[in-house]
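Structures given as structure tokens follow.
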Structure P
Amino acid sequence: MKIGITGGIGSGKSYVCQRLQARGFAVYDCDDAAKRLIRCSDDIRQALTALIGPDAYVAPSARPPYVLNKVAVARFLLESEANASAIDRIVHPTVFSDFERSGLSWMECAIMFESGINRLVDRVIVVTAPDEVRISRVMQRDGISRQQVLQWMQRQWPQQRVRALSDDEIVNDGVADIDAQLDALLRKYELQGISDKTYT
């Protein structure tokens, strides 16, 4: 069984994944993977350079790691939704393939349904929290204003929409017991007492 974990900014999905890892389950982080592949994949480098232009990477070298020109890429990305989608069409398939090659059963992805990577997993768990809790967490974590957090939240699918598409939910409101909810889901998936450590 392959299981995806998703949730909006400030929901605390990374904390839930940490609790899974403490139980011995390795979790594939799609965000970290995308950053790594952008630095190391020749195919992505060539495609982004063809799309954005020679400024896509800083002084591109003949071999990885390549250094992305974040200013140039951000400028291109913010010009239009079409540009953002074009970048996604380059990066997402490579991440999908990388996850399948990883052999891991758990995946963390903030844009599980938006990207279409949900088709690679059997079940999706959404981590949710009240909006005010999410806003407070991100303000404290990133040192940014409430307005900036709201702008990030508005760029993501509404929490209610993601919850409706997901199979299960973990409430991370600062009150509910995360470990108890995780244990209940592991029992439900018949994974209680099983971890990646069993097979290494």
Structure Q
Amino acid sequence: MQLILKDIDLKTNWIKSGKESFIYFETIDSTLNIALDQQYQESSIGKIVITDNQTSGKGSYNKSWYSEPYKDLTFSIILGSSNNFQQNLIDETCSAIARILNEYQIEAYQKLPNDIYVKDRKIAGILLSNVQIGNSENYQALSVGININSNIELKEFDINAKANHTSFAKELGKEINREKVLVKIIELIDKTIQKQVDQ
């Protein structure tokens, strides 16, 4: 089922608040490609590029990120060039997502540098990316992939995968509302970004 974003009214400070927070594509190769595009970096800082079907998701070390269409959450936050975010943004984002998982009685932990695991299975990944266009500013974006209701086994897609995936649904034995999880995560990430900007 397609994400219902029109009714989401984010209570955020640094990330765009209200009902104009999202740049939605039903299908796209990668939200990161859009988020790092110069046009969006200059006009849409603080907005969230999100899709229901990411066909070529990016992970760390040029690996792929696999998600199940209309089941998971894949999005990128346009960070602009004014702040030079580092690993601590990834760490605090991982902590925020682990905290939400704990709210659902799912015990999770960060596997350095940028993944979130439940036992020996990956449930989420964070990517902080930079791009410099010509001699212009160094643009940044924060990408998040979280397995919500998917039931995929990663090794079906990548025989070299070192870990299989799990999801909220696999751990809980039932599907959950993606929009509710999305709001929780965005509002916690917003506090993390705002704290770092204020330092």
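Just so it is clear, none of the values below were taken in a lab; they were calculated from the coordinates. Note that the coordinates shown come from a computational prediction; the quantities given were computed from them, not determined experimentally. Cβ atoms are built from the backbone, for glycine too; each structure is taken alone.
Kindly point out which one of P, Q the value 34 was derived from, the read-out being relative contact order in percent (Cα under 8 Å, 6 or more apart).
Working: P: 34; Q: 22.
Of the options listed, only P reproduces it.
Taking distance in nm of label points 7 Å out along Cα→Cβ at positions 67 and 171 as the criterion, the largest value within structures P, Q is that of P.
A value of -8000 for helix-only ellipticity at 222 nm (-39500 (n - 2.57) for each DSSP H run of 4 or more, over all residues; to 500), calculated from one of P, Q, originates in structure Q.
For the structures shown (P, Q), distance in nm of label points 7 Å out along Cα→Cβ at positions 51 and 83 is largest in Q. When FRET efficiency 1/(1 + (r/R0)^6) of positions 75 and 99 (r between Cβ atoms, R0 = 30 Å, to 0.05) is computed for each of P, Q, which one produces 0.95? The correct label is Q.
Assign the value 51, 44, 27, calculated as Cα extents along the principal axes in Å, to the correct structure from P, Q. Mind showing how you got there, number by number?
Details: P: 51, 44, 27; Q: 45, 36, 33.
Traced to structure P.
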